[in-house]
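No value in this document is a laboratory result; all are computed from the given coordinates. Everything numeric here is computed off the predicted structure, so don't read it as measured data. Cβ atoms are built from the backbone, for glycine too; each structure is taken alone.
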Structure P
């Protein structure tokens with residue numbers, strides 16, 4: 001039994017010695033971990049607030065649109081697209097296209113390009129490329145539209161069959 005208590009004492013002494021020697025490093029590592037956790041939480045709160053503000057803008061834009069104030073709604077939708085929110089930016093672009101709020105095709109193509117650069121899931125990105133291809137074909141820029149459809153057709157996209165059908169026609 002004495003050996004067991006000696007080993008325990010030896011271990012505790014080694015542990016105390018280790019903490020004494022490494023006290024500064026342990027404190028620095030602990031502070032760094034706490035600081036990283038605080039920064040992460042602050043960023044998360046900021047991102048949630050940003051999402052709430054963008055969702056409120058989207059609702060306002062829809063209200064303006066329903067009250068026939070298309071200029072104000074278009075302005076808000078453009079702000080939402082430029083915010084590059086993963087959810088509301090795509091919805092704003094869809095609304096602009098559906099309600100034909102923007103007539104300048106270069107601006108709309110620029111919006112498509114901005115949203116394609118977002119880090120969104122592959123299926124959403126494919127859907128965005130598909131919509132852009134259809135928009136280009138509608139503008140009689142058939143070669144560009146078909147090139148995008150070929151890109152979808154050559155990938156493992158869930159839109160591959162639809163892209164193939166459009167390319168056949």
Structure Q
């Protein structure tokens with residue numbers, strides 16, 4: 001059985017990216033996934049001076065969750081063309097703790113946003129960055145115009161987006177170890 005950890009790379013309480021990651025995880029495995037809430041990893045802003053004091057325990061907890069997974073599903077929110085500040089801070093702390101934090105992990109990288117670009121700049125940054133930390137990206141998908149195209153209770157609202165997702169899912173499932 002494949003162990004999946006999914007999360008939205010946002011500290012938003014009502015994160016549409018957490019919902020999107022959860023939906024994708026549920027389509028891959030009905031019962032063997034865990035959805036993280038990044039609010040459980042509240043951290044001070046990373047600085048070299050704070051690092052000298054010590055790495056917060058929450059960082060080790062986050063790394064332990066990553067280590068427990070066979071597959072990571074991460075959906076990126078985008079603020080001003082990049083990762084959210086909260087996720088970037090967690091990522092910075094995590095990379096100090098374990099530089100190759102995704103070593104040996106297959107990854108599905110997603111993004112969504114209310115707008116038509118669907119968070120693509122943040123997703124492209126992750127596609128470029130995460131293999132440098134050991135991750136093997138086996139699939140990516142952007143869900144543009146979240147509320148127009150998707151409802152977490154009913155799924156996709158139009159045939160085109162549903163078809164795009166089914167093609168994506170088929171490709172991902174063929175690449176899973």
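To which of P, Q does the computed value 21 (relative contact order in percent (Cα under 8 Å, 6 or more apart)) belong?
This figure was derived from Q.
Could you figure out which one of P, Q the value 20.8, 70 for Rg and Dmax of the Cα atoms in Å, for residues 17-64 alone was computed from?
P
Name the one structure among P, Q that distance in nm of label points 7 Å out along Cα→Cβ at positions 41 and 161 of 2.7 was derived from.
Here the read-out was taken from Q.
When distance in nm of label points 7 Å out along Cα→Cβ at positions 73 and 105 is compared over structures P, Q, which one is greatest?
Going through P, Q one by one, distance in nm of label points 7 Å out along Cα→Cβ at positions 73 and 105 is largest in P.
helix-only ellipticity at 222 nm (-39500 (n - 2.57) for each DSSP H run of 4 or more, over all residues; to 500) computed as -12500: which structure among P, Q?
It traces back to Q.
One of P, Q was used to calculate volume of the Cα convex hull per residue in Å³, giving 107; which?
Traced to structure Q.
Ranked on distance in nm of label points 7 Å out along Cα→Cβ at positions 113 and 137, which label among P, Q comes first with the largest value?
P
When distance in nm of label points 7 Å out along Cα→Cβ at positions 49 and 97 is calculated, the result is 3.4; to which of the structures P, Q does this value belong?
Among P, Q, the structure yielding 3.4 for distance in nm of label points 7 Å out along Cα→Cβ at positions 49 and 97 is P.
Supply the structure label, taken from P, Q, corresponding to distance in nm of label points 7 Å out along Cα→Cβ at positions 25 and 81 with the calculated value 3.2.
Source structure: Q.
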